[in-house]
Every structure is written in structure tokens, then in C-alpha cells.
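What follows is a group of structures, each given as C-alpha cells.
Just so you know, all these numbers are worked out from the coordinates, no wet-lab data involved. These numbers come from a predicted model, not from an experiment. Cβ atoms are built from the backbone, for glycine too; each structure is taken alone.
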Structure 1
Amino acid sequence: MITIGLPKGRNLGPARAALAAAGLNLDGLDSSRLRQRFPDQSVLGTPVEVLLLKDWDLPLYVEHGIVDCAIVGSDVLEETQPDVFWPLQLKDGRSRLSLIAETPELPKRSGQLRAATRYPNWAARLLAARNLHVEVIHLTSSIELGPLLDLTDVAVDIVQTGGTLRAHDLHEVEVLAAVAPTFVVNRASFHAHRRRLSGLLGALEETETGGE
């Protein structure tokens, strides 16, 4: 049996669609249940157990072998840097990590800028690569409130449609990185179940790239 971790929230839809297109039949998946089993899958040749977990927790479950593989947001992977294989990004469910401010350009100030984000490690790396020396303030939600309430000068956060920015009269100053649901595999599991997991990865690659 292969155990697959799927994310609760915004990445669940793209994850289910990608697996279905690759031949993994998860009909009847109940998003309110933690653990569910499905009979033999032709793409894997074995039954599948699905664990529905929070996106931020999934890398740890993959790294420690609780699940053999999973689909996780690349933003979470970039922030947590787990010791797992990251072989494929999905084409659906993509977004971007952007630098956000109350003005179309970075605010001018004599001292160091402050940036609110839920990704302190990743944001610090991206901003340093642009020679922006910024004090990073870690917030866990409502990141846009950082600049709006003068806690910080800017925010670094995920942007999908831009609706939240428009609602708060904020501006997307610069796109820092692309974000996508990402297929990841436990290293030991990949060796123990190489044929089955390689088959699933190959099927995903075929559907995600159109055979290119």
C-alpha cells in the first residue's frame, strides 16, 4: 500500500484533479476525514491510503515517512526546506509570492525597511538576493495588515487574483517568486517503492506537461 498526503485548503482541488488525470481514482474522497483507503489503483498496482493534513504539516509527515508522497505548496517547501524529493510542480493552482506596499514603488525611508510575512526564511533569502536589507516581521495571518496598520513598511505574501490587494488599496510592487502545488516524495519510500512511485510520477508528468 502507498500512503499519499493531500493538503487541506486551496491546494486540495488542484491536487485531486492532477491525481485523477494521472489515473488515481479517489472518487468518494471525504475532505472532512483524516484517513481514507481506496482499492487497487492501476497506476500504482496497489491500494492507496490518503491522509488529509494541513499544508504546513505535510512536509514533516513526508520527511519522516508517515506518508510516502504528497502534494504540498512550494511556498511551504521553500520556507521549511524539508529533506525530500521535489520532482514536479503542478500546472493548476499556481500563484505568486509578491512584495506588497501602499504605493506602487517601495517606500522611501532613511532606515531599514520592515516587511511582514508568513515566510520569514524564504522572504529573507529572496530580498537579500535583490540587495534589499529588510527587517522581516513574522505574522501568521492577515499579512496585509502589517503595512496598513504601520507595523511594517511592506508585506511579502501570496497573491492569486489580487482581489485582497484591491480591497485594501495595496499595490503589487514586484513578483518575487512563482508558487505551485508540488509533488514530493520521501527519499526512503522512493527507493523502497521505486517502480510504483516512478509510475505515478511518470503519469503526473505526462498529464502536467502534455508529453512535452
Structure 2
Amino acid sequence: MTTSFLYFDLGNVLLKFNNERAIRQVADLTGADHDQLAALMAGEREQDGLQWRFEAGEFSDDEFFEIVCREFSIAPDRAAFEVAASDMFEPIAESFALIPQLKAAGHRLGILSNTNAIHWRFLLDGRFAVLNDQFAEYVTSFDAQSMKPDRRIYDVAIEQAGVPASEVFFVDDKLVNVEGALAAGLDAVQYIGHEQLLFDLAARGIEVPC
């Protein structure tokens, strides 16, 4: 088995996140009702929720801001709103240490994630340097206008990697996304912890110094 490119999911692989924290911060900043805001973001069905639709690229960050402002009759400072909506991420230390080791060993790396334009801008503003200077390719759902586990986002990832699908390794915390990647021809595994990830990499001939 040849592995020529490695993609990592963001949430619960590289970074922990807390959506409830973001909703609480936006509600505190704007005066919007917390429960109504949470319901708007989640939707009765996940794919109807504002969060899903924003991450799927159905509308821009400007349009997202306008929708929330209109829904709650609010007019917060835009920059403060984006920080409140985004300041919910914490690095997973073992993963942040692993990425530079893999790059230093000559491996080409990428991020493949369901995310939105506001979160992405926040994550790449320099506060998490590993995300800025270690990865060769970034594949985001809002840019691809396709959400994992839909086939199209994996096809975009394969094209950007520039190698056959079978040579692309992908790790994601959600089994449904792993299954979608496997169906697209990628070599994919579920993230259940750092030691298991090291084992999965070693099984592909990728050894990481202890």
C-alpha cells in the first residue's frame, strides 16, 4: 500500500470544539434568545439548520450575518460577532505535535473538513500556526459546496491531492464520513484516539518518532 497524501479532519481530530459555547457567546453579545438561536442553528433536521446550510456553502458569510441579524432584530459589531461565533476551538495537543513531525518526514498533508467561512477565517488568523504552515492543501465544505459524506467533496480532495484516490489517507472522527471516503476510493480510518492513529499510520509504513 502506497500512501502519498494524508488528509486530516479538523473537529475532534486536530481541534476540540464546543458549539454550545459559541451559541452562548453570540447570545450574550447580541441579546438574542439562546434557545431560539440554538434551534435556528440546528434546525428540525440537521440539513435544514442554519449551521449545516452555511457549512454547505448555500450562502456567504455576509448573508449568514444578515440572516441572524434579521431573525433577532439585532445589529452587533461584525468583528465581535464573528469572534463570539468562532472562539470555541482548542488544539488537541498530540495532533498538533504530530503534524509537524509528519511534514518534516516529507509527507504531503491536507485538511478536509466540514466548516464555514467565518470559522475558517478565525482558525487561519494565526492563532493556530500549525494550521497555516504545515498543510499543502485545504478542502472545506463551504468552498467545495459539498458536505462530507457526500461524494463530491472527496472528489475535490482527490483532485487537489494530485494522486490516485487509493494513495490518499484520510482520518475523521465520524464513521459516516469515513464510510463516505472509502466509497470514494480513499484509504480512510476513524479517529478514536492518538495511539490508534499512530497504529493506523504505522500499518501504512508511516512511523512517527516517540
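Observations
- Given 0.7 for distance in nm of label points 7 Å out along Cα→Cβ at positions 19 and 67, calculated: source structure among 1, 2: 1
- Mean count of other Cβ atoms within 10 Å over residues 107-114 from the coordinates reads 10.9; which among 1, 2: 1
- Which entry (1, 2) yields the derived value 19, 12, 10 for semi-axes √(5λ) of the Cα gyration tensor in Å, for residues 115-170 alone: 1
- Origin of the derived value -14000 (helix-only ellipticity at 222 nm (-39500 (n - 2.57) for each DSSP H run of 4 or more, over all residues; to 500); candidates 1, 2): 2
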